[in-house]
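J.: Following this line, the structures themselves.
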Structure I
């Protein structure tokens, strides 16, 4: 383990940016997003949740697969490949990093999504522990700890006092550690005492969170029984506007569509995010298998809390970040859904 002084962070970022594309959480016009080190905005390491989740790096909102041109009744295809240069994401939170594991289960199983894999392989992720968890956070319900080391992390940081304590996890992380060998400092026994005190303090803060007592273990009843509770689903969905905000800010939602755009003698095929909240989602020639909003809302929560864990050894497709709660314009709340499933099962 190493440590880096807060006064040396800018120097570290400059060194990283010389070798890699560095992305940091930056605040601009009231929004915090991961932006390139060279872009405008003030670096913000205090805000816990960026407005756009980490998935946008590995599963972009839009991505072109191929371009085509027609000439003299012939068509020419140009397949688009992913850039090979590595990039560094500095300051991602444990809940967002956990979401990468959930996405990996989808996109890296056979047949592997080669575009997703290419984005994942070139990413170097430096996580930052949550110093002051917010009341809307319920990551603890999904066994995600603010100071834990996730397998999708290459370097983990914990802020304590005037330093960030630097733990190198992977070979990719070791490249960054080696690059910063003149900036990083050795850790003393006194430092370890300070670090452990800070870890204990954060743990106590998490235990005090109002949503920390959620018991997902009780969502293990008969799947058909939960599915058939139509009155409950109608009550939950009656306010839904089908705007899709919840799915777009969710770090684990991964529905997409593949479309062709053609104009004059050229066009392209691209992938773009889709939402199970939209009425035309999975629309086919014979109709739509989910004909009303109740069915679509039910599908969203059943997938996150029942279907996905049933198929992935108990791992839920939610990381408790609370983005969907904060962004829903009509206050549909996944925490209330969990409580209803527990009470009504």
Structure II
């Protein structure tokens, strides 16, 4: 009776105060994680090309530096074809073409609608100051007509993260055995990739390109995320899962650069985002959907590394559980070890 009565007693006020403080910290972290990258986004070191004669290109480059200091990382090329090749290879986001005397802007809204609009606005301001008329604009890698703002692709970053997290939760709570968890993660990555690619491409019309390539990009992102979380939970328990989930959700998702561009995120955060599965996966999906796979190498390497790390963590967690099952209790006679299921 004493134990039951003690269980119904109100919690000390210190516990209430500690809970409120913890919740305040958590909501502050959430707000910072999601709002800081957007509020502090700006144009800095965004790679573009300037095509045309060297004197004219140098003059435009200097003007760009004056109007937006450190805004662009300019590559000077000889002609229009070279500029377009850099854009299609995802080496630059766009170009100012001076080849024919009259400036024109070449953009790739599929790479980043925000950068395309920024480049168009800067070029228009420069041209109006000199000729009084805005330059012609050519979008050589455009977003689909059904989603000209790229809203579907930008919104897809969060489901990619949540898909990997949900897979990890289900697999760690319902599935036992190293091999079964790995197979489950791989199988879900395939089915989830096919389903998400079908929704984005055939229903919403947000992406183009090869359906199977797009599904593969999504699948690799999901399995890299889910196996990492499964491995952390297997090795460290819920603390490991919490650490991995926080990394993917609070860092990976807001720093993915899907709504703007990685180069527009503040400071080092853009590079960090591209080193995590959500950012690498989003960049890979842009490459497969709009650029025939160009510029995908870095993203493929990042996702492959996370996949291997997740697989290693999962195996290590399984071996740890096997040793714990086989270890006799303190003071008890040794028993034959029962092999853990695979």
Structure III
């Protein structure tokens, strides 16, 4: 490895490490602040815990767009969603079979699939333009309003409600002042670490003469999915499977509606043909696979270790396909 590549690689790794650490600080501060403001635990669950783990993706997307690297931003969205299902859900199911009991989650799965199809329809003209960004942001507002309303009317004994309250109770008990400090520090470091990641990723892409889309689909996508993986493993160990599934659903929805809207609004650009022909269909297929294994056949749905293994193997197969595309452009 030459000196030309060593610095970007070290910067990228440092950005990844800081991104994961600052994401936890940011979520702890945001949750503590929300608790002191007497915000409903379920709304905290939807907005803070559900979407908070997507903070790395949206910051990377914004900075990549301002850095004239829309391919990196779009690749981060699609790659993160694929990683959340194939890697995060797969590893968690192998650690402990996942039982989906919440009635709310069973309604959210079709919504994620519908939003995924909407995203594909918007990209069919091979352009990600400002009108697409406006449509995505509008859908984000509608979906969040529905989720908050649905959370308010859900049975208080629903497993998702109990898991969410348990998770909030497990968060550090911070004063309002300390919560705001954590929130500010977490956000500042998130922005700085995202900037480091984008710079390192772009430099590596240029060194190997590969599209920044490929870097976004792989290194950056896996890195920004690490908070979801950490949260999922923690939830699985505490037998909070509904919360873990809720985090993945919330993160993937936020990625498609908010994160993908950023390059559309900031730096409208053409969409690579391989994204439409390969990457987005793979993401759509993985989303459909999650819907199939997570919806109940008889009683509660169970994502077994075997199904988790299949998800991981599918993800490995996708990475091999990306490697082949990089070697044979």
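Coordinate-derived values only; no laboratory data. From a predicted model like this one, the values you see are computed outputs, not experimental measurements.
J.: Work out the source of 21 here, i.e. which of I, II, III gives that when relative contact order in percent (Cα under 8 Å, 6 or more apart) is computed.
T.: I
J.: For which of the structures I, II, III does the calculation of mean projected area of the Cα convex hull in nm², for residues 119-286 alone return 11.4?
T.: Only structure II yields this read-out.
J.: Of the structures labelled I, II, III, which one yields 54, 48, 39 when Cα extents along the principal axes in Å is computed from its coordinates?
T.: Considering all the candidates, the number was obtained from III.
J.: State the single structure among I, II, III that was used to calculate helix-only ellipticity at 222 nm (-39500 (n - 2.57) for each DSSP H run of 4 or more, over all residues; to 500), giving -24000.
T.: III
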